[in-house]
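Read-outs: derived from the displayed coordinates by stated rules, not from any lab. None of the values given here were measured: they were computed from a predicted structure. Cβ atoms are built from the backbone, for glycine too; each structure is taken alone.
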Structure 1
Amino acid sequence: MFIFFTMLVPIILGLLLPVFKLNRFNRKLYVVLSTLITSFLVYYVTFFQNDLVWTLVRFSSIFSISFVGDGLSKVFSVLIATLWPLASIYAVIYMEHKKNLDSFFRYFLITYGIAIGLTFSSNFISLYFFYELLTFLTLPLIMHENDKESIAAGKTYLIVSMIGASLALMGIIILSTFTSHGIDFRYGGVLSSEIFGDINTLYIGFLLCFFGFGVKAGLFPFTFWLPQCSVAPTPVSAIFHAVVVVKAGAFAIIRTIYYAYGVEFLTGTMAQNIVIIISIFTVLYGSCMAVREKNIKRRLAYSTASNLSYILFAVSLMTDESIKAGLAHMFFHAIAKILLFFVAGIFILYSNVHMVDEVKGIVKKMKVAFYSFAVASFSIIGIPLTCGFISKYLIVKSAMDVNSNLSLIGLIIIIVSIVLTVIYLMSIVVMGFSKDESGIGEEIKVSKLMNSVFIILSILIIYFGVNSSFLLEFLNIIS
């Protein structure tokens with residue numbers, strides 16, 4: 001029951017926010033403290049609560065809205081609880097001169113609660129319920145500016161999400177018809193050793209779930225919604241790409257493979273081959289599109305699609321080591337990507353810089369921010385002494401251990417993608433450090449709190465790059 005209470009806290013605090021009619025300073029304090037309290041509760045649930053299932057509503061003997069703190073839930077909850085407070089500090093500063101802030105931060109806090117509900121869902125019905133709520137409650141965040149571009153982006157996001165949700169629902173329904181004891185998540189899957197009926201139907205069900213949940217993860221051919229939604233306020237882009245939404249898609253796919261359909265059932269099948277192929281294709285496609293894109297936030301969005309498919313490729317290899325490699329990349333990519341978006345937002349907020357060629361010489365205006373951008377770029381590339389190197393190394397090692405034709409093709413694609421990542425990120429870094437002959441102006445005084453957030457994230461990137469053993473050990477709880 002404590003999980004349910006933890007989920008309710010940010011939802012209630014979000015709903016109450018407009019009632020208090022707070023001034024700007026008190027609103028900032030309210031949002032940050034609400035997030036910190038919620039994260040403290042999430043940590044308590046993760047490390048001090050048992051993993052017993054608690055049911056909120058039971059619809060039948062096999063369908064219910066239930067919560068559990070199993071291994072995968074705890075891994076994902078730590079990611080959310082660590083990054084959301086940093087995002088809240090950034091958001092209250094970034095948004096302070098915007099309009100309709102009570103509405104913005106109401107949905108910001110409620111979304112945190114829904115993310116907790118999704119994380120601790122104990123079965124497919126619960127996960128799907130919160131997955132859909134996540135769509136509708138993040139929609140106002142995308143459309144907050146209420147201009148033509150943000151409204152169009154919101155419509156695209158809603159339509160694409162509904163398509164993905166419909167596909168996933170069909171896959172869940174198919175799975176439910178093949179099991180008489182419910183679809184509660186269980187490591188190894190819910191299917192019994194003897195499956196009655198057309199086994200090909202189950203493979204189709206799995207693919208429907210994979211592609212349905214893959215929509216939010218930016219899987220090809222649905223990659224386009226990510227760059228289009230980059231028109232949202234930067235704090236929204238940051239949590240979308242690093243904490244929820246795209247990560248929720250990857251999380252749901254991991255649930256589908258390892259906790260629902262099961263590795264034993266899927267390994268060596270055409271269904272597995274299909275998801276590996278589409279994952280490695282998206283890795284390459286996202287990187288190629290990022291190289292072509294000149295808008296910084298849109299470039300970072302394509303980068304997200306590519307890097308999320310690193311995770312999908314790893315988990316689709318369906319070994320004990322590959323899921324840990326995928327989860328490690330989920331963690332480390334999140335830390336670096338949220339920092340990249342944070343700094344990109346600073347470019348926009350303080351210098352009105354949106355395009356790559358406008359970054360020239362910007363290091364002179366915002367040293368801490370730009371050096372942090374460079375550190376995050378090194379991690380996304382996978383340069384040693386950054387956490388991104390660790391997770392990419394683990395993915396490569398997992399693929400080599402599998403030693404199949406598709407895994408080796410995946411390795412080649414990863415190498416090509418890394419080269420492309422060097423091009424699309426280091427071009428920004430080099431441009432930022434280059435001399436601006438037009439005279440870019442005096443140094444800008446970026447908020448000390450913002451700079452503190454950048455420094456914390458940069459330290460985490462380097463720290464996990466040289467000492468990630470305890471986090472990798474933590475990942476063992478998934479089984």
Structure 2
Amino acid sequence: MMLYEWYEAQRALLSPFSEFASASSRLYNHPLSLFAHTPMAHRVSAGLELMHRLAKDYEKPQFNIRQVQVDGAEVAVHEQVAIEKPFCRLLRFKRFSDDLPTLQRMKSQPTVLVVAPLSGHHSTLLRETIRELLKAHKVYITDWTDARMVPIEKGAFHLDDYVAYVQEFIRAIGPEVNVISVCQPTVPVLAAISLMATNGEPTPRTMTMMGGPIDARKSPTAVNNLAMNKSHAWFENNVIFRVPVNYPGAGRAVYPGFLQHAGFIAMNPDRHLRSHYDYFLDLVRGDGEQADFHRDFYDEYNAVLDMPAEYYLDTIKTVFQDFALVNGTWKVKGLPVRPQDITTTALLTIEGELDDISGAGQTRAAHDICTGVPTDRQFHYDAIGAGHYGIFSGRRWREKVYPRVHEFIAAYQGSDPAAKPKRGSAQMIGNSDNGATVAKKTRVPLRRKRQAA
């Protein structure tokens with residue numbers, strides 16, 4: 001099938017029209033242009049701008065997190081590559097300050113590894129997650145590589161390899177790490193930590209699992225139903241294509257990003273249509289703030305990556321058809337995945353009340369299989385009014401979900417990972433939307449010198 005080639009031909013054909021629409025739009029709204037003073041100029045400009053955005057190619061966005069506030073102090077943030085693998089980069093957001101009391105506080109703060117989804121969007125979708133975490137944590141994130149950019153000689157990438165990557169990153173950071181997995185990676189992250197526990201290795205202090213398909217049989221969504229009701233062969237024959245010759249990964253079998261994006265849009269077509277029409281009206285009215293919000297959202301939402309075919313097909317079979325994790329039948333490179341072997345890592349699961357990607361109870365199911373974790377180290381939080389994206393982005397993430405995550409992680413910091421939580425921390429986490437208190441660190445003066453944490 002030549003679908004990928006047809007898509008690339010269409011993209012190349014539309015590219016000059018998109019640029020022409022953008023230039024023409026500016027011609028009708030620039031104050032020095034005669035066209036800007038003609039009747040209906042604002043509507044013509046708005047229509048051309050909308051045409052440009054509908055036809056343009058969306059490249060991978062940047063995190064662009066340059067500074068954050070730590071206890072009221074402004075600190076610089078530098079993005080660094082800690083580990084580079086063929087299919088993923090482990091990024092570290094290193095914070096710098098020349099205020100030494102602030103520096104000391106930052107160095108004593110917990111370390112967090114955020115495992116981003118490899119399921120269509122780039123890891124920059126978690127920009128707000130990272131920005132909020134940086135206020136009180138040292139932060140790493142998995143930045144998955146677009147499969148069409150990985151040369152075929154680099155080999156295949158299976159779900160087992162994903163698990164191995166997560167294990168390598170945890171070992172590199174150290175057992176003091178706190179792991180947060182968002183959506184799809186909840187399953188391979190739980191597998192990675194389970195295998196480490198079975199092997200007698202130190203496991204992370206905490207694991208926070210947000211909106212993921214631990215048990216996709218519970219409250220199945222439209223996404224789950226598609227994966228469960230189609231055969232493995234159907235997916236192989238209908239959504240897997242070869243990367244065209246104009247990319248470094250030419251010839252690699254992938255689940256293309258443009259097909260995933262079409263699926264995202266098809267889930268809520270009316271909502272997207274209304275959003276674009278509202279954008280047109282905002283441009284006509286000159287509402288720059290709302291127009292910028294639309295651009296920022298869709299610059300992220302429309303930027304998608306190709307997934308390695310073997311990884312995607314493994315995930316469909318293991319997670320959505322065999323339910324291998326909850327059935328206890330999953331083996332990674334021949335080794336059984338036993339979540340019951342985890343004993344010292346505290347567990348927090350988070351679900352959004354209105355999540356239409358991972359249904360109610362799917363993430364909470366982790367508690368049923370992590371039987372080795374003491375009950376006083378297991379917690380669950382329902383984010384009332386939050387959809388799938390609301391549990392890690394936007395106002396509900398900042399005001400409701402993040403305070404719980406922060407408090408949970410803070411409760412298990414100390415020399416003994418098996419110790420009981422600090423007083424007044426983890427026990428406060430529950431289904432309530434009341435705020436959580438955070439103990440402040442003591443400030444100790446040091447010599448003034450610009451350093452990093």
Structure 3
Amino acid sequence: MSTERRLYVGPSLRRLRRDLGLTQADMANDLDVSASYIALLERNHRPLSAEMLLRLARTYKMDMSELAGTAGAEDAARLQAVLKDSMFAGIDLPAVETADLAANFPGMTEALLRLYTAYQEEHLALADRGDEARGLGDDTGGDLSDPVADSRRFLGARRNSFPSLDDAAERLAQAVARQDSLTGYLKAHHGLRTRRLPSSVMVGSVRRLDRHRKEVLLDDGLDNASQSFQLALQLAYLELGGDIDAILREGSFATESGERLTRRALASYAAAALLMPYSAFARAVEVRRYDVEALARQFGTSFEQTAHRMTTLQKPGQERVPFFFIRVDPAGNVSKRLDGAGFPFARHGGGCPLWSVHQVFSTPRQIVTQWLELPDGQKFFSIARTVTAGGGAFGSQRMERAIALGCSEEHAAKLIYTQTQPGAAAASATPIGVACRLCHRMECTARSAPPIGRQILSDDIRRTTAPFGFSDN
């Protein structure tokens with residue numbers, strides 16, 4: 001009896017073909033087989049023979065293990081990550097069955113993954129509708145016609161993780177490395193020269209593509225990290241636009257501006273992935289124990305770029321610590337918010353003033369660590385620091401913002417910042433709320449508004465130390 005193992009590589013073969021920009025007919029012509037046979041292989045209706053594996057390796061100059069060793073593994077990891085959702089609690093879902101489904105029914109696997117993502121988007125949209133119906137809507141995201149909220153729902157439903165874009169950017173980063181630099185690659189592959197010009201010449205732009213003169217123009221007031229990021233961003237638009245558009249087609253946007261904002265966010269994601277390729281960066285964060293400053297120096301990026309990139313390390317099967325991220329200005333306006341750690345951000349109104357992210361403006365450039373405890377008992381560890389945008393010359397406008405990066409208590413021990421604050425420090429965590437109107441910590445002296453549903457007591461006879469006194473019912 002034959003013990004030969006049949007090799008089904010449908011998802012991997014389909015991914016290879018798409019990466020090469022080929023149709024099924026193109027690949028069939030290259031391999032001297034029929035297009036229908038390629039279709040059967042991609043649907044796992046036929047196993048891949050040893051002869052066909054060799055033919056693929058020779059034709060496309062690839063390592064056979066790239067195709068044979070990971071068949072279905074990535075889809076299985078994605079599906080396994082989805083099945084960790086609490087909505088599936090209580091259902092027996094063995095990993096081996098998940099792997100079998102991904103390997104043998106790739107179409108069904110993809111359908112389930114898309115359905116779950118659509119559910120996540122609608123779940124966030126329903127929450128916004130409910131908040132607006134209760135009169136909580138404001139300019140931070142309750143209005144479904146708000147393009148910022150539209151974009152945040154898209155990114156939030158996917159936990160700001162786009163593995164296909166990570167893979168494409170990593171391949172591009174390897175090609176850039178062979179040219180030694182981004183400027184060298186742009187010159188060699190696109191015929192584009194890079195020039196740095198004074199702000200007065202750039203008239204309000206920090207980067208501009210001049211197709212007529214075949215130049216990428218940069219404001220010479222940008223620091224090195226910002227210049228590299230802008231070149232990577234331009235390259236992402238030039239070469240990864242198709243990958244970005246494919247991701248956008250998976251979403252549903254209420255506004256055209258929301259879709260454009262999301263395209264910008266995905267292009268920035270690709271630029272960061274180009275400067276900090278997933279595999280190398282994922283290894284480095286473990287070696288450096290998530291030390292943002294050390295990682296920024298290693299990859300030549302800014303503190304904010306590095307902290308932002310750390311929130312994206314959720315590639316199925318290669319996950320790292322899940323982080324949340326927020327950026328605020330001195331007035332408390334939120335200009336960026338990403339959640340991969342289950343942190344209940346205030347979608348409406350201001351955040352809690354007891355959180356250090358609102359206080360670090362008094363200690364510029366210093367990292368402030370803090371344990372946080374929410375009213376329901378959940379604990380998180382966060383670091384906060386100010387970052388500067390603009391400047392670069394005397395008289396140039398600067399904008400100071402504060403960013404915070406954090407994770408749940410269960411992951412905090414992996415961070416270098418907890419060496420001086422071991423797990424025991426969580427016992428003295430700062431009690432914070434999501435927002436004053438949603439927080440029922442009655443004794444909080446930092447409260448700016450009463451919580452929804454509580455009756456305020458008269459202060460004719462007694463005035464409490466807290467701004468408001470409340471009845472017991």
Give the label, chosen from 1, 2, 3, of the structure having the highest value of distance in nm of label points 7 Å out along Cα→Cβ at positions 37 and 101.
-> 2
Can you say which of 1, 2, 3 returns 14 when relative contact order in percent (Cα under 8 Å, 6 or more apart) is computed?
-> 1
Answer label among 1, 2, 3 for the case where helix-only ellipticity at 222 nm (-39500 (n - 2.57) for each DSSP H run of 4 or more, over all residues; to 500), calculated from the coordinates, equals -13000 = 3
For Rg/Rh (Cα atoms, Kirkwood Rh), for residues 213-388 alone, structure among 1, 2, 3 ranking highest is 2
Between structures 1, 2, 3, where is volume of the Cα convex hull per residue in Å³ highest?
-> 3
